[in-house]
Structure 1
Amino acid sequence: MAPLVVDPAALFAAGGAVVAVGDGLAADMTVLTAGFAAHTGLDIAGMVFGLAYQDAAESLLKAAAAAINACRHTGAVIAQGASNYSKAEAASKLGGGAGVLQAPALPVKITAPGPPGTLGPGQPPPALWAFIQSFVDDVWPDGDVAGLHAAAGRWRSFGAAMSGMRGALNASKSLLDT
């Protein structure tokens, strides 16, 4: 059986890279939540969309927070293992060894932010809408189209960051494959 060979420095760097993936995703989530609220409208379609949007966003934010916490925790555990290996190597050398890696700090757990708000100032109806409204028995569809487009752009950016996690995690794995 071949002896187990571990490079504590590479293992520690891999753990740090996994933590960095979680930290990067947390930063991306902060950018997302800073601008993902938009008035969806007080008409029936706007209200239905707004409620569904809030539910879907809340579910995704909970999953993202879980992924962030998993990356931070897993990276810290990997780095702790590297610290343990470095201490064992130092203790196994006569006179002690140099280069003992310090144990990482416990990662900070985050909670998912709340869902986006979907109420706010809307677009005013056209001048004759008050007359027409009595015939259609509904309110003016007053959703903030520009705000919804901006929120969609933030979600697309966050989705790209989530997709990039795989590459970043594979990069940290490659530190150990050498």
Structure 2
Amino acid sequence: MNEAKDWAGELISGQSTTGRILVVLVFLLSIASLVIYFLDASNTGPPGAGDSVEKCQKWNENPTQQVDLALNIFFMVYFFIRFIAASDKLWFMLELYSFVDYFTIPPSFVSIYVDRTWIGLRFLRALRLMSFPDILQYLNVLKTSSSIRLAQLVSIVVSVWLTAAGLIH
């Protein structure tokens, strides 16, 4: 069990090359999932239907839902890797990114079963933007503490702004 925990810990940390690649990949796929949310939220459907949070669409006829499911399968695997690596499992279950996963992954699977597209809480993926300064540090783009703090401030403001916009929508 310790070997699996060490492997998972190395895989999700930005200390190794593999970990850096995975962290950057998770960030990019989160942005892709957020873009899919924007596309689904802006797609009003037939004239006169109005904006809706839920639409009846068959899963096999909806490419954005298919791509989002593939992304959510990846996020679910990443969630389990993070869970294995966590030293305190209870604290892990209460982390911000865990809540993002709780509210975004299961609806993707349920939507296949009920043949409905539900954009619901998918806007929470915008909270992943808060990891952008860490990625810039891993890539050696940010080096000074003032630039790191500024990037953290901007990423927090943008992610909270987008999340609030999704909540209001």
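All of the numbers you see were taken from the coordinates with simple rules; none came from a lab. Because the structure is predicted, anything quoted here is derived from the model rather than measured. Cβ atoms are built from the backbone, for glycine too; each structure is taken alone.
Quick notes
- When distance in nm of label points 7 Å out along Cα→Cβ at positions 92 and 124 is computed across structures 1, 2, the figure 7.8 traces back to 1.
- Here P(r) over Cα pairs in 5 Å bins from 0, in percent was derived from just one of the structures 1, 2, and that gives 1, 8, 12, 13, 12, 10, 8, 7, 6, 5, 4, 4, 3, 2, 1, 1, 1, 0, 0; the source is 1.
- A value of 65, 9, 6 for semi-axes √(5λ) of the Cα gyration tensor in Å, for residues 76-131 alone, calculated from one of 1, 2, originates in structure 1.
- Which of 1, 2 yields 40 [relative contact order in percent (Cα under 8 Å, 6 or more apart), calculated]: 1
- Value 15.8, calculated as mean count of other Cβ atoms within 10 Å over residues 84-91, assigned to which of 1, 2: 1
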